[in-house]
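Heads up, there are several structures right after this.
Any read-out appearing in this document is the output of simple, stated calculations on the displayed coordinates, not a laboratory observation. Small disclaimer: the values here were computed from a predicted structure and weren't measured. Cβ atoms are built from the backbone, for glycine too; each structure is taken alone.
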Structure P
Amino acid sequence: MEPLVLTAAIEKIPLIAPFRITGFVWESLEVLKVSVRSGAHVGVGEAAGIYYKNELPPTMLNTIERIRPTVEAGLTRESLQSLLPPSGARNALDCALWDLESKVSGQPVWKLAGLDKPHPIRTTMTCGADTPEAMAAKARAYTEARSIKLKLTGDAVDADRVRAVRSARADVWLSVDANQGFTREKLDKLMPALVDARVSLIEQPYPIGQDALLDGFRSPIPIAADESVQNQRDVPGLVGRYSMINIKLDKCGGLTEGLAMARKARELGLDCMVGNMMGSSLAMAPAFLVGQFCSITDLDGPLFIKADCAHPVEYADGMIDCPAELWGNP
């Protein structure tokens, strides 16, 4: 690899409305944007970080600046995997290097990664935790949605939230995401309402480190690991407890690791979904390639921001597609 020119900066993205999950509320979103240039070719990547690990854009920017000499000496994707741990910082740089390699080689990233040509895929659309009436209204506003995910908080209103959304949208595939907000007692109490509402997936019910609560638990609804699975080293320990893993590029450190996670999960008999930590379309494009491996895709982050990047992802009929001009093509 020839010497590179690195650019990294924090960008603040206003949200359309505050977004709430268990323990957190976002009024706006900060992301780290990274570009690497080789001659006339430039690759770009974006990451929001991992909020529950306190990995925020200023921290990520410091990480990138610390390794600037190594990057500009001619860093490769392969050497990046050992240079930085799984993180949002590594994700932004990994995706930028993939994009640069595409530009230099004249080949799209999907071909460089040994994938089939990507096609539009169904994506869930998320209702942040709110009153049951507000969540039902949000679900109705997603007029083209085929799949909807509800953020729950582990409080007494959760059952009413689920019932209200199902009443508003009898037609959609429905999932719930606790973001570590349940106890075993709370999940047991809520389960009949989830079954009655035809919920198809429960995401991360328990806090990190409490996965043993699922030992011997016969859930009538499949359960997915999110915060409990950060990278491919975590995948084997989930077998027998979870049915599915949620791959997020900020957690695992980029497209390189995300694809490896998907392949590892399949080898072990686990299903896959791909999610996001919010962001612009630039953050969704690499995850869209991982989504080609997955039975569930949750890449609706750009729907929550006031202004997107150039050549944004396209949402139509409950599907997501990425234009070639956005990322990962020469």
Structure Q
Amino acid sequence: MSGDQLAYLMAEKPSSEILNWLRSIFLPEVLSDMNSPDVRRRIGLYGGDRIPENERNLTDVRNRVSLIAEYEMARVATRIIEGWGYADVFVSYVVANRFPDLELRNANGRRGLRIEIKCLEAIAEEKSANFDTLRKDVHPNTDYIVVFLWEWKRDSSVIAWDRAPRFLKVFCFHATSLAHIRDWYWLNKPPGNLVNGRQGFDLRYAVNCSADSYNEEEGNYGKLMRMWAEDFAPAPQSPMFLPATPQEYLDFRRSVVEIGFEEVCRALCQEALGTDCAPILSGDEKIIGWSSSGVAFVLNALVGEQDIPALMQRVGADKLFRLNDKYNWTGHRLQGGRVVPNGSGRKAKQLKHLLLGHRP
């Protein structure tokens, strides 16, 4: 294996090159191994095991999966590195329970890349992983954020689990650049009731101000899906900032929403309609929704309300549901040749009950 691999692992290359290497070489191999039966069998549910359905305890389950994924990535990544011939390079845990989660080290204890792991379940209404580490604690040459998008899958062809997580996609960001746009966006979107106060940072955390009263920010700062907006002014440049980061972040967020929407649609079709679903394509061949058995599902952001009648006719649907990125939904159905309202709700499970013939 080329010595360049070791230079990337030990953070001896420019950040832009390391990021490209992580995305194109290292993380695709990690993702493949994370989806092996060897890994998934240790996170599976067996023999009728159930997980909670209420939101608070479901969050605990997602946090548990995230923690296990962190451990499994460390094990898988070390095995990959050993396979490249670097027996003295390994992934270590940051036991102090602070940023980041993992560090690359060699046998002499020298540190290379540092990696923070985030996991998002695709069908979660609120994908609430946070990156709230202050920029002073992020090293621009070594630190990267790795995000796994995952979902439960019932594919027990090799190991007889009931279901086990499948890691659908992996994303990676230069941590300093991501923190840069996060802070620029947050500082320029203060609450309207600052009065004479300021929104900013102290030495430990972000600080909110409300009516001249200061408190630690515990709400929106650092939420992974709320760091930047499509129409927001460009972030100021700095020597350590990778200028492609804002667009890469928007592409990441769009991908997460669309993959999550697909997973929700597939689950609704299989569990409520008893069939698989097929993609609905726009004129330029972009997937704008999914349909099955005369029922169509589309994303609010991709289909306007004025387009619904023509779309229902085109795909042969007598019911259509528009969902937003948190899966709040509004229903429509054909009645006497006209499109009329057909309920609304805030959760996909309410839509499932409606499709099953129950009251939402």
Structure R
Amino acid sequence: MAAGSDSGLLRFLGAQYVGVVFTRPDDLTDAQIVAELAAGWGFHAESCSYLPVGFGSHHWLATDATGSQLFVIVHDLPNMLQCQADTADAAFGRLRTALDCAVSLRRDGDLEFVVAPVPSARGDVLRRLSARYTLAVCPYLTDCKASREFAASDLPVVVRLLTRLHRATPAVTPRRWDFALKNADGLRAALASTGEPWDGGPYSERARALLARHASRLTARMAAYGKLARQVSSRPDRFVLTHGEPDSRNVLKTPAGFVIVDWDFAELAPPERDLWQLAETSHSVLAAYTEATGITVDDRALAVFQMSYELADIAEFTCLLRGRHEDTEDTARSWEYIEHLLGRAER
């Protein structure tokens, strides 16, 4: 896997990428990562460096004496919780199922473009480091390119990859997308408290004032999402295996062709889950997909996923800035993104 580039705001936000992660965790050292790689994968790293490459998880690049390299991914499970009643153990189970699915696609499904995790010596895709952290490793891809957006000539290739993915049936049963709006309870609590001071950190009051200005629009948008989601979820016959975010940050061009990385949220869902972002680049994607699959794209489902991902990001950044935080690059980026998202929602 290659380090991601800092793309344009919308290209980089995307679905379910919880929090901005440019700051390394204080409670994980390079030596701990090296020890875990040796114990779990028999990989003896001579160098291990933190990569501040983006969203959702922490990353290291490990290199052994032969020059072999692994891309190390450490997930912060509390940041993957979907509501206040969710647990780190449940998040771990969802993540393991998704990554097992990716391994199955690569190994048994003959999908060579799937960059799946490397199983440990025991065959596990994840190693639990603590109640908070879990570790996975992927091949480190060299000579590959990530871009801000797809070139027009790339889109037909991406559609062909998604067509193959959507027709696949992995040996591991994927989790089914449940249409629950992620962190909706936290966003509702924040909306209900905009009349009170927020004192969690340096961005709290700014976030409170911003949310207060958009409160009525957000409430209406959440209600509209619920109505559309009920309509779209009533067609389980349309569900296929989806990646979740096959954008230009996760679909990389290598000398051997395109590959898809980051399978943390592989789930059964309507195909529009993988199409809505591509359609924002070019509507020709939708016609090409229908021609390749015979599946008519549902405009309601496109809207559902666009709204779901946007509202989930607003909820995540709101909860972060309302809660206890410090002035770091991560929180500064979070403030920048929530300003952009709420402005986009208004437009």
Structure (P, Q, R) behind the derived value 33, 21, 18 of semi-axes √(5λ) of the Cα gyration tensor in Å: P
Comparison of P, Q, R by FRET efficiency 1/(1 + (r/R0)^6) of positions 105 and 241 (r between Cβ atoms, R0 = 30 Å, to 0.05) - largest value held by: R
Top of P, Q, R by mean projected area of the Cα convex hull in nm², for residues 217-280 alone, largest first: Q
Relative contact order in percent (Cα under 8 Å, 6 or more apart) - structure with the largest value, from P, Q, R: R
